[in-house]
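Participant: Take a look at these structures.
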Structure I
């Protein structure tokens, strides 16, 4: 959807939770069960934002339609939907639960990023080739098994490896096989990581988080990461 200006919604808004409760029976047959988290008036008169675990869709105050896809301001070319999603997924980088991530240090490790990855993710493997070009960086990798039926087993084997960093780097670069599955009990952070993924509105892998409290979805090159470090 494209809008040339930002018209303010005129009616006094009901509470997002109340709107969600009222409209969910109409919207969830299309969106799926338990998908409606909040419903809020948008900045455009008559249009309502529906916050779901997968992003934002749009409806009216009666739930008579559902519109998928972003709203883009034609004057500024800004993706307003993405901007709103960022509001809902704000985070403080230093407060991330780094104990639940695989830590890889290159050089002096002075520059830091965090990634969310699945061992079955092809673009995560491509990202690994770019990360290997970086110097003096610490990478915290949060494993989220979301792409395949064996993603959890692979993630468990990697997390429970004697040397987590070497196992992860070797497997994703194609230089080493997947470690053997643990023979004894091994606690993993996979459920916590998946919950964190939802909280941060990360919908795919890879995703990269930076110390300036921003995140970049998808595969990027080493040059893009270097540019972020220099900002």
Structure II
């Protein structure tokens, strides 16, 4: 997948796996997850993070009246709920819900065992700290995208994360959910898709989409105040 504003396939996490293969494999626990299965709920006690081996997962919050707001869609290679591992207070809680959008497999890393490993290995501790910073920066930049980029550009950035530069992809969420994710209305999403198709930036085939002209997507590095 082309690198974009994503927390996928972190170089830091990959380096941890290369440097400490035995330790990582001894801590991780494989879990098969079915479509629609909730991996964890908001305010469930936090007991570890997950690496996606296969499948697609959404992380979302619910309003008091039950309205869903998707925070991110996660793909193979990404880590889910890695950042709370350093929260010192107990009990610690998951900040949102996580649910499988299709059948998949996760590797679960229990908090106690993983933090013990980190505190015994300074290099791993440094690298995993960078992983969590990257995760938090992703959500900060996505917030700024929603404030500054056009709906078309936000959609194109989302499609890039889904792999639509390389191949036709089926949207993993509904257009209504996409509207919530990128901070706009369903009507604006529908108009933007029509415009992207009319401008031959997107191609549609059997309800799947592929980016065929990569002259549109902008990223938040174009805003000097947000350069790291």
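Participant: Compare distance in nm of label points 7 Å out along Cα→Cβ at positions 170 and 186 across structures I, II and report the one with the greatest value.
Facilitator: II
Participant: Sticking with this one: Starting from the value 0.6: which structure in I, II was distance in nm of label points 7 Å out along Cα→Cβ at positions 50 and 74 calculated from?
Facilitator: Of the structures listed, the value fits II.
Participant: For which of I, II does volume of the Cα convex hull per residue in Å³, calculated from the coordinates, equal 138? Walk me through the numbers on the way to the answer.
Facilitator: Values: I: 149; II: 138.
The structure behind it is II.
Participant: Compare distance in nm of label points 7 Å out along Cα→Cβ at positions 18 and 194 across structures I, II and report the one with the greatest value. Show your work: numbers first, answer last.
Facilitator: Numbers: I: 3.6; II: 4.9.
Once distance in nm of label points 7 Å out along Cα→Cβ at positions 18 and 194 is tallied for I, II, the winner is II.
Participant: Compare FRET efficiency 1/(1 + (r/R0)^6) of positions 42 and 130 (r between Cβ atoms, R0 = 25 Å, to 0.05) across structures I, II and report the one with the greatest value. Walk me through the numbers on the way to the answer.
Facilitator: Numbers: I: 0.10; II: 0.40.
Sorting by FRET efficiency 1/(1 + (r/R0)^6) of positions 42 and 130 (r between Cβ atoms, R0 = 25 Å, to 0.05) in descending order puts II first.
Participant: Work out percent of Cα pairs over 18 Å apart, for residues 98-153 alone for each of structures I, II, then name the structure with the largest result.
Facilitator: II
Participant: Given structures I, II, which gives the highest value for relative contact order in percent (Cα under 8 Å, 6 or more apart)?
Facilitator: Evaluating relative contact order in percent (Cα under 8 Å, 6 or more apart) on every structure, the highest lands on II.
Participant: Please state which of the structures I, II yields -12000 when helix-only ellipticity at 222 nm (-39500 (n - 2.57) for each DSSP H run of 4 or more, over all residues; to 500) is computed from it.
Facilitator: Details: I: -9500; II: -12000.
Value -12000 for helix-only ellipticity at 222 nm (-39500 (n - 2.57) for each DSSP H run of 4 or more, over all residues; to 500) corresponds to II out of I, II.
Read-outs: derived from the displayed coordinates by stated rules, not from any lab. This is a predicted model, so every value here is computed, not measured. Cβ atoms are built from the backbone, for glycine too; each structure is taken alone.
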